[in-house]
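As structure tokens, here come the structures.
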Structure 1
């Protein structure tokens with residue numbers, strides 16, 4: 001395990017991780033997966049939150065400003081899917097130009113603005129910032145909830161040629177659940193009542209917890225993804241004994257001792273982001289020792305420059321892909337903040353309390 005002493009000075013320890021994010025932030029504020037690479041709002045905001053934790057206020061500000069400037073009239077953003085990115089089989093590098101990738105108006109991508117804004121409020125306690133961002137948050141959540149069905153689940157993306165299948169994704173809906181909770185809390189700080197959002201939150205949580213048939217209907221093997229396993233816990237929908245049971249059922253399928261959390265069950269491939277997120281889920285369950293232990297494994301996949309590799313193919317002992325996306329380093333920073341309390345935003349994923357309504 002990486003000792004606690006390494007994190008007494010988080011700014012110094014994560015200097016290389018933050019520099020990777022800064023190196024990939026463009027002048028317009030956007031943060032891409034790799035140089036001249038794809039962009040999606042969720043991973044952009046994950047990186048912005050890491051900047052916020054370590055007090056890079058100007059870079060954080062232009063990150064939020066970019067989304068304000070590029071929000072579409074329906075409240076969404078155009079994004080690109082990582083699953084569409086080709087990897088050079090020899091070099092292990094991402095291929096392709098972002099302009100050649102298809103664009104998706106993903107509901108989860110769109111909702112995450114509320115999580116990042118609530119995170120900013122926890123850290124900086126700026127009501128002025130929330131007021132500035134409120135129109136953006138409200139438009140985004142309105143877009144997302146326009147795709148919520150009467151059964152409670154939320155369609156994964158706006159229907160168009162790039163997203164023809166009518167489906168809801170479990171992991172995406174869990175993330176939306178957390179974002180909707182954060183949006184309601186943002187509204188409460190501004191003395192804005194959103195009873196319809198509160199109803200939608202309850203309906204979404206009920207769907208996630210009790211209606212598994214609503215999700216991943218067009219996938220043949222979605223169970224192979226570890227995020228579908230731990231995200232219901234990370235989001236706060238499933239907790240206590242039910243969370244313990246869920247985690248124990250697939251622990252040996254997804255967790256490789258001393259290495260990390262797999263992305264998919266049928267490949268010898270751990271990913272740093274999944275490992276970091278799982279550690280937060282464990283902490284949320286009160287398993288602090290396990291959370292620290294698992295997160296310490298991610299330290300092995302940190303490059304000499306301080307940034308984190310995306311994943312490790314542990315049978316071949318190679319980094320795969322051979323890339324260091326900014327959101328990978330950001331996920332580690334968010335996890336360490338949750339455990340070691342670097343910032344006042346450390347309770348973001350640990351607390352699921354809603355502020356009182358008017």
Structure 2
């Protein structure tokens with residue numbers, strides 16, 4: 001069975017395929033997720049992430065492949081026989097029931113003793129800090145409070161696997177950012193294994209221990225947020241996660257500790273070797289925040305130094321964003337942090353500037 005972080009995976013998907021007539025929604029996906037891990041399926045709409053989540057929940061049967069949970073093959077088990085609970089984007093709270101009754105509903109359906117229902121429900125409301133709102137109806141709660149009620153209801157049955165489908169999608173941006181940390185703390189306190197679906201890159205980067213980036217039904221890369229961002233495995237991942245400058249070119253030098261790529265911008269030096277063949281087509285990815293910018297040519301820089309003219313400037317509070325167009329017509333995006341609100345940047349529109357980056361800040365992509 002597949003391994004995760006040196007240990008056997010707690011949740012394992014083996015070669016999962018899901019077809020709807022001639023359309024392949026999930027295409028040969030294999031994943032291994034550790035016990036207690038928060039794992040994100042990240043991708044744009046229609047990439048297959050929600051279909052994959054529904055197969056894990058048992059709402060969709062795989063066309064082929066298998067699913068294991070804690071070593072047990074659950075592929076053919078219906079949803080109600082799986083130790084799994086799923087929280088939907090809409091929360092699906094019962095409008096006529098109180099907060100307490102919403103959380104207790106699943107436990108009542110299982111026929112647990114009244115004392116056990118009382119104990120678990122009270123524990124869950126305390127965990128999500130809603131004990132004082134036990135008698136309120138859903139319409140009397142804020143969006144963030146409704147989200148926590150839905151989470152408490154999902155955790156009350158003590159599932160071995162918690163599935164979250166766009167868990168914060170119904171919240172506005174500021175509340176979503178606040179709730180991300182609350183949600184992670186609650187899940188980690190319970191210790192449940194969690195798989196979440198999201199199209200929001202920041203949400204995945206903030207909440208998940210590891211991320212699977214999906215496109216057209218396939219998983220393109222699995223890694224920690226830092227690995228996905230700093231070391232993307234292909235052009236799609238580099239471009240999908242955050243902002244990136246992609247420079248197409250050919251490999252012109254390849255040594256053990258460095259390589260060079262000839263691009264339309266010029267020769268780009270990279271601080272590691274790629275074990276490729278010379279003249280092979282590759283792309284160099286450089287994040288905007290890795291690039292320095294200045295009006296004067298820096299004396300100490302002798303590589304990855306280029307010139308251009310500023311055509312656009314954006315102020316985003318924490319940083320300024322510049323679009324620099326080179327003599328070759330290439331647009332380069334550069335983000336420069338604002339260190340002090342009393343210091344105004346000395347770069348303006350139509351200024352001729354130099355920009356540069358360290359060779360260790362570039363990534364060579366073959367795919």
Structure 3
């Protein structure tokens with residue numbers, strides 16, 4: 001994957017077998033997880049009851065809600081998958097709920113040894129009942145700060161513009177991201193259904209973000225082909241690509257990405273659910289890794305994809321075909337390509353390298 005591996009660690013690659021417990025023990029960085037896709041089921045029920053919004057939910061008890069939300073797996077495409085977010089967004093319209101969801105999201109990631117968490121969301125989606133985008137941001141940052149204090153996890157916010165919104169809404173969110181840069185915000189993104197909503201339409205927002213030195217990532221190459229990735233890179237100036245699985249369809253662009261070591265934020269379960277790929281076994285993740293693309297493995301949505309950071313890394317290894325070494329490097333890449341200051345990033349990479357490549361997490365192969 002084009003990443004340096006200390007010679008002292010290489011001997012373990014042939015004698016190690018990974019297990020879910022080993023991966024769970026690793027320090028991890030999560031680079032692609034949506035706030036409105038990380039709400040706990042219990043919180044959905046409690047807040048719906050408190051707010052008088054039980055009729056918003058597809059079921060009124062925990063077992064029923066869990067059963068209903070498993071139907072996300074039957075989504076026919078990305079648009080159907082995204083439609084499920086109406087259940088969480090409809091509840092996340094007050095400072096109290098926003099702060100709670102952010103706190104609990106960070107707590108859940110911290111519980112599986114995620115050390116760095118990038119939380120992405122579109123503030124404009126949470127203004128339907130009168131909150132300003134600044135009020136939304138302050139509530140989210142409050143919850144994340146409380147989680148940092150309580151659990152020792154470090155976090156950063158990525159503000160998401162939305163492909164299907166007007167350009168002025170994207171510019172407004174870019175301006176919001178700029179305002180909070182250095183105060184909890186670490187980057188700017190473009191999310192939502194790709195087909196029919198090209199990234200280049202949001203050029204003004206990315207021009208503003210680039211000129212105010214924001215880190216940039218763009219959802220691209222998920223439900224649309226390599227052209228979407230080209231627009232993300234060459235119109236928007238993306239430093240990372242969210243998903244990017246269709247990169248394998250364009251050999252020239254693939255070489256470009258490898259040569260410049262542009263990382264992909266791959267979310268295997270989400271890709272299967274949205275039928276971007278036919279199955280875990282049919283995912284191009286292994287091909288991308290073999291070609292030298294810097295791969296990071298992420299959840300996309302803990303709630304709707306019924307997953308964790310550790311679980312996605314295990315699936316990447318056990319079903320998508322990443323070797324032990326490639327799985328280790330994917331975990332380390334989460335730190336290497338995090339949107340954090342250089343010195344802090346290097347320190348976290350060094351700590352993670354010792355933990356992940358060290359013999360204390362190795363088990364001899366049978």
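Each reported figure results from applying straightforward, stated rules to the coordinates on display, with no laboratory input. Only a predicted model underlies this, so the values are computations on that prediction, with no experimental measurement involved. Cβ atoms are built from the backbone, for glycine too; each structure is taken alone.
For the read-out FRET efficiency 1/(1 + (r/R0)^6) of positions 191 and 327 (r between Cβ atoms, R0 = 35 Å, to 0.05), a value of 0.85 was computed from one structure; give its label from 1, 2, 3. For FRET efficiency 1/(1 + (r/R0)^6) of positions 191 and 327 (r between Cβ atoms, R0 = 35 Å, to 0.05), the value 0.85 is produced by structure 3.
In terms of Kirkwood radius over Cα pairs in Å, for residues 63-102 alone, which of structures 1, 2, 3 is highest? Kindly include the intermediate steps, with their values, before the conclusion.
Working: 1: 12.3; 2: 12.9; 3: 11.5.
Once Kirkwood radius over Cα pairs in Å, for residues 63-102 alone is tallied for 1, 2, 3, the winner is 2.
Could you figure out which one of 1, 2, 3 the value -13500 for helix-only ellipticity at 222 nm (-39500 (n - 2.57) for each DSSP H run of 4 or more, over all residues; to 500) was computed from? The structure behind it is 3.
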